[in-house]
1. Please compute distance in nm of label points 7 Å out along Cα→Cβ at positions 210 and 234 for structures I, II, III and give me the label with the greatest value.
2. Of structures I, II, III, which gives 1.1 when distance in nm of label points 7 Å out along Cα→Cβ at positions 18 and 178 is computed from the coordinates?
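Read the figures in this text as sums done on the coordinates, not as results from a lab. Since we're looking at a predicted model, the values are computed, not measured. Cβ atoms are built from the backbone, for glycine too; each structure is taken alone.
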Structure I
């Protein structure tokens, strides 16, 4: 049995920790995480994974083995907050992707890059609506170019509004479903950014991971969307919680819609099993 070395950047984060959890169940996989713990946490560590602390921009000095597959999830990943965090966006996303691609070029590792569904937002206009969205859209172009320039094997996946266990529930980087659950616990009103009609395809982290694993093994190229076909407005989601709702002013970077592009992932045998309605109940 040939052992495969798998590197997960962002392996101590919300999605990365679930990916590590699934990867270690495969006997021939030896799993390592590289994480700077910006939003990752040691509480998310999984048994039988080796953890290295550091930035992806330093990947060459931190990783002393040749990975077969690199799942590159370790990037800055918030839309509205990215206006205040533009230096972090650049360091984690632009410096990071360049170093990771150079490392792939040197080692021959297959790269699975987590793009952002924001690039499909508002008929394609979403790609430049925030520093975060722009960084991800241009990174996907760079990954594709490196693939053709230097013959690097790659796949690009797109996640749609991920929710589930270990989602960040408090603070500046909390995400919507966990944030709403936390507010319910504290008996606080659910804050909905105006106009409230912006649509999202909330996708359970288990569905994300099953798609990601399939793409890692069998996918090549761009456009592997991993998202629930069910679309809800933020206001509809808030109403599912049966709580008081407070509308707050519109924010920069907030897209209204996004196309769900899952045909290529479905062709590998993927389909979503979760519905957000069942999770909120």
Structure II
């Protein structure tokens, strides 16, 4: 069992937990992920490790309560334990040799962009971290991100934090200003990653995207995370989750992700009905 050591509410539906998992923390690398199960009969969900501490043997996860399983996860408290916590899985991000990098995070993707930026910053790279949120109320990890980069560009869609822009606009501004990046790393909604890749394509800037949101099984058995990369079928959980953003077929991946919405709604409706019965 994997004990919850800390729990923190970051915004209305986003929570942060520190999980005791020494065997996972011992081998964890940026870019990899874990699969957890809240209870024996529960569904498995994948989560990128948002941070880890090898000395303490802990893993930090950040999640939004958007589905049946994450709702159950959010109901747990300090001292409770998760039934399963497996990892690290997937390929670690290839960060060696990068000297000047733009890390672009969108929404909850910033929780994954943060450890990438931190690892690069600690390796001595110059890191521009571009973080975008819908509004100021859902901004997370601002202090942590600021400490993990050379320059932090924090923007919101509605300008409620004083800086209205899309992450792609900020990235374009940095490129126009003459910054020559060795790589751009984008993590967030697929539509955001698609347009980050389109922004860098004319300049031939190496662009890495994380396809973590497509994963289900985590071992390559179910095929739910299939992604077309350069005309070849890859599996995000074993071949990734990082891929060349200029080769990913984002439109196909977005269509495939939409296929699961009806099942998720059914699961949520079931959980809501059970909760109503418990209340009565």
Structure III
């Protein structure tokens, strides 16, 4: 019974990670960190060939949850982000804030050094610079998929995945910057349409392979940094996360449709904070 509950909790966490990677500006890596499963994910990906049974078990349950959330909620999230971006985003800010106390414990007992602060400031600056680079989205057309397009989709998948793994950097936000966010989301939303299945697979298969490659390579890098420069890495992660919260607020602070959405947003940020705290506990 205990194992079943643990597996269900992993699926739930995977479900939340899947949602996070759909929403621009929300980092799946951040939520994995605040839910207390980030290092486990990194270790599982990096050592999947050494300890396949243990690694696959964790990744399978998270993957099931993530896949379910994307298939079930991609259309709903597309609607809520279009019509209620303020309230939707506040919920995810709450999830991040709720898990932050757990994350702070990682550097507890270590005196603050100049190097740690530089690590914090450099990652904070990077996220802010990415935000400043954001302009009106130029959407790429995927109506005609050639071999060259499939190679580009492979590379785009690798780029998106690497930013998904890094806490505080949103893979969907990076996709938006380079114009692939809406085409990929629309393709996922239409995956059940039989008449478009062949075309959609030509897009999603190379993109998915790129995502897998990007996740493995980035996980190897993060594992190395956590092993050799643990506290520097955590201070960098703190910078990523705090800057991403600021960016999320800047993205939606003026998008509330009226007082009812403001009230709902406040309730959702409190709910998100509570859920984030419990999931990270």
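1. III
2. The read-out comes from structure I.
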